[in-house]
Structure formats: C-alpha cells, structure tokens
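Pasting the structures here.
Please treat every number below as a calculation from the coordinates, not as lab data. All values derive from a computational prediction rather than experimental measurement. Cβ atoms are built from the backbone, for glycine too; each structure is taken alone.
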Structure I
C-alpha cells in the first residue's frame, strides 16, 4: 500500500488537511463506516467532528493517521496526497500526530521520557530542550520525573498532549481527549488545550460526542451521522443555520413541535430553542402546566398544549406555575428553525 511517494513537495497554498470523498468500509458490514466525507481544514485551525457513538468520526481520524485503508476518496496534507484507495503512506511518513482517548502513556517511563519518545532520532541536547519546552507549554515544568501513575487524569492528558506535539506534526488528531476526566477538570482543560494548540500554531482535528466541548475548542465543527458528514461549518452557523433537521436536532438544546401548535402555518416541524417561547399573560398561545421542578438556578415547567404536545420552559420564579394552571405564552419567531414535516 505504498504507491504514493513520500518525497512529493507540500503546497503552501493548499489547506493543511483536505478530505475528498473519504470512504472506509469493513468486511461483513452492510454499509461503509465512513461514506463520502469531504472537509478542508486550514493551517492553524482547530476542527472537530461531532456525533454519537458509531457514527464514523473516530474512523475518519484513523484513516487520516494511516491506521485504516481507504476504499474511496483521498487524504491530502498540505496539498500532498498521503492516502487514496489502495495506496497510502505509512503513518510515520505523514507528519500526522495522534493523541488517543486513553492517552497511551508508557507506565514504565517518566513524563519527560514519554514526551521524548518520538524524538529519539534527535541529538540528546536538542531532545532535552524540546521536552522542557513542551512541559512548559502544557504548564507542567515540575513533572518531568513523575511517572504516569503519580499524575492526575488532567496531568496525564497534558503529558499526552505534549508528547503528541513534541515532533512538530503538520496536523494533530485528538480522539475524545477529555472523555476520561471529571466535569470540572474537563471544562478547564478544553480551554487550556485550545490555548496550547494556538500557542504551538498547530492545526488539529478533534473527535467528540459532546457539543459543548466541540463549540468551546473548535473553529469549524462537522456533524456526523451514520458515516456521513451532514454539515461542516462554524459553530455559530451550525447552531443558527443548520442545513437539515438532523443537524438541528443534534446541535443545541431544544424541542420539536408541530408548527400549528405554535399558531404557525401547518405542515412544518419547528425546533424550539430555549428562550424562544416565554410566559406572557397577554400572549396568544395557551398551555397548561403539567409539572414543575427546581433545577437551579431556575425552575423547569413542563407545559402541554391542546394538540397534546408539550415543551419545557425555564422560569426564574415559581409563582403561578402550579400544575393545572393555564398560562399565556408568546413566541419569538425571529431565527426560528423550521423544516418540512
């Protein structure tokens, strides 16, 4: 599988990463794991593939890294083709680094030696200087001699990131890099990782199933479903202008209602975002309170319409929200997401 030459020059004008018609299939499966994925990532950008388990996002990473052969399409890094159907450069010739979900640190090596693992061909002094630089970059200059078992989950994540960055890859791939961390550590490290990648000037493609992580870390986000990339866009565009009902249903919180329930022309499904429907005694819509609970810092009221559909409203006060009470509601139709029923 090595018909592609590793000596071909890069093109500085080309996207850092270009996937064109990427297709990966496994024997015995009815459909491809990845089918016709197209995306471009410019130098210095952070991209993210977002989707549920089994949608093919990790398979995309593995194909880019060289761990999965292609049945169709091609992968280009800096304009240089590194893989196509039936041919591809080996992983070590692609200038692509990968940070695995479990970090894959060597337990018998110190943090410094883990970071230095991909630098073995460099002179000793250069290797030591690069390790010190990476430890400083991830904020762990005093952990050089620590072994993985003595590090917290967040520290292990940073050492794994430093190891992946140490060889100066053209592209860094990160597979669910925050999934093994508690909520507080995760939110802090998402911000720190974006900072580290920015300071290192690295182009990265991240995989996650968590849309909050995707929006916090990425310049461009792609929503995947059943092996296909439904939309590749900025976080704001995905939220405000989803290309399909599937994207709208996966990105952002909200609930589906029939258009006629909201007093609109029939025949559409409406994706109602938080805050677009509010309590207003003079509002033209009517709904009955079905349940009320405090979720901090607000109350969540589940209300039901005459159509039988229900929706949850966020309310700062519980006064007048007893179950059985009828409420007046007003719809803010600006920016409303509407799709054919």
Structure II
C-alpha cells in the first residue's frame, strides 16, 4: 500500500465523501470555490484546502492533454531551453499515415491562423514544408503575403513559393506579392538585375514590412535541403568546405549561425539572414534529427523566434544542448540591444 493510499484511508469516510463531492463540483462541473462553499455551508478556504489535500492524497488526478499530435512536455522543454517565444513539437503515432512534412504543415497552418492578424504582413520562403503549410490553410486573416525568395523547382516540389503565396492570400482574402523568378540565378549580375526589375523590386522592397515570416530550415546535405539538390556538385562541396551546416532560402550559415559567403550567396534572389533577423516573428519549420545541427545554429544566432518541429528533432536538440548550457537566443540578444 502506498503512502498516499495509507494517508487517504486515514481520513474518515465523511471527509472522503465530502472531498469527492467538492472535487466533482470544481473539476467536472466548473463551479467556483465560492459557489461550492455556499452550497455546502463551509468557508471558501476550507473548500480550497480540501481540493489541495485531495490532489496531494491522489484522490484527484489532473491531466493536461493536448491533441495527440502535439507533445506538450517536449514543446515546453524546447521552448525553455532555447528561449523561444513558442515551440510546437509534433509527435507522430506509430500507425499514423501521411508524411512528417504534411503533419508539420497542418500544425504550422493552424499556428498561422492563430497568430496572423489583418494588420500583419506575412512572408513565406520557398520550400516543401512551407508549401505543405499553405496547402493545409483553411482560414487566415486578410493580410498581405510577401514572397521572400525566388522559386525552386524539382520533381518533389510541384508548387513553388508563387503558389504558396497565392494560396495564403486567397484563403485570407489578402493581397499577394510574388516573385516570378528562380531563387538561384546563373550568376550574380542576373540576380542583381532581377532584384531591381520593377515587379520583383516592389516585392523585395516589402521585405522590411514583413511582421511574421515562416521559413524552412534545411541542413547542407543530401536529402535535407531542396537548395542543395539544385546546385552543381562542385558548388555543394565549395559551400560545405566554407563551413556551411544549413540554409534558409539558400542563405547558408555555419555552426554558429554566421552567414557563409560564397559565390552561391551572390546568385541568390531572396531575403538575407540579417533581414530575417530583423522581422519581429520568424517561425522556423524543420523535421528529422539529422537537421538538428542546422536548427541549433540558427537558434543560437537568434534568427528564429518560434519553432515547429517533429519529436525526433526536438529530442535531438535537447541532447545537443544540455540543461544549463548558455545559448544566446533571439530574446537574449534583444534584451542586450535594449539594455
């Protein structure tokens, strides 16, 4: 017999019945302590004490349950460890069908619906995860939606960022500002020329107006970055040798989150990491433990304020960053800037 059971049985039957009644009224019927006290002709303080004792003795068990696809404890741990505004970790059941990307997309779509107001300007990068998110959108405030990078094409990316931006704007009834050009251009001159072209230039000029951005974090490795698979093998090697561990919108960064400048960077049409960091709310999407080094790098730099990831990645991030480790986060950098 457990100590809690022994302590509970040491109480008289009248107390136990009263405790059960009070707990039922409070937890299941939603009655206030004052209402219960008046009904039973006891003081409010006695009601509060009995509720506390009932929980301590194990007579009442309070469980907090989120929808099965969200791991509340892991979400809180990641959020606290990295000083994030919010972290949402998706846990897949063994029998769950569909891809991890689609699961993240549904949760990320709900997050956009929750956060975006009609006063916001929403920015989206080109990625498979962002595409999955906009496809899952069912409602959105009528905000302006800005494409933050050019478009990537590939066999597993049948809808580029133009479609993502248009989809989000259509769902919310807002206005879309697309970029009808590739993300990675043949040379730096072409990238510069297109950025200054009238229609594209108008979109690029709106980067500074974006208040909420959703971006995908890729690792600089095969199968972990759409950009990696679209550049030539020699360029992949050059970028890796320069220290790149990951990319956001083809902007590569090293293990500390610092921008890696190579010839590839000059050919990219899209927002820079420095510009992203200036946006008030940046939501990162990533999944898979193999992307942990890349995600940790941009978290350390403070590019992301929020993260939506799967449980494998969430656990790996915690393993890489033990409790008590000093991680310079976006929040700490912002506090330092205003000190």
If you rank structures I, II by FRET efficiency 1/(1 + (r/R0)^6) of positions 61 and 165 (r between Cβ atoms, R0 = 41 Å, to 0.05), which sits at the top with the largest value? I
Taking semi-axes √(5λ) of the Cα gyration tensor in Å from the coordinates of each of I, II, which one would give 45, 26, 15? I
Out of I, II, which one gives -7000 for helix-only ellipticity at 222 nm (-39500 (n - 2.57) for each DSSP H run of 4 or more, over all residues; to 500) as computed from the coordinates? I
Value 3.8 of mean projected area of the Cα convex hull in nm², for residues 269-316 alone was derived from the coordinates of, among I, II, structure I
Can you tell which of I, II yields 18.3 when Kirkwood radius over Cα pairs in Å, for residues 133-284 alone is derived from it? I
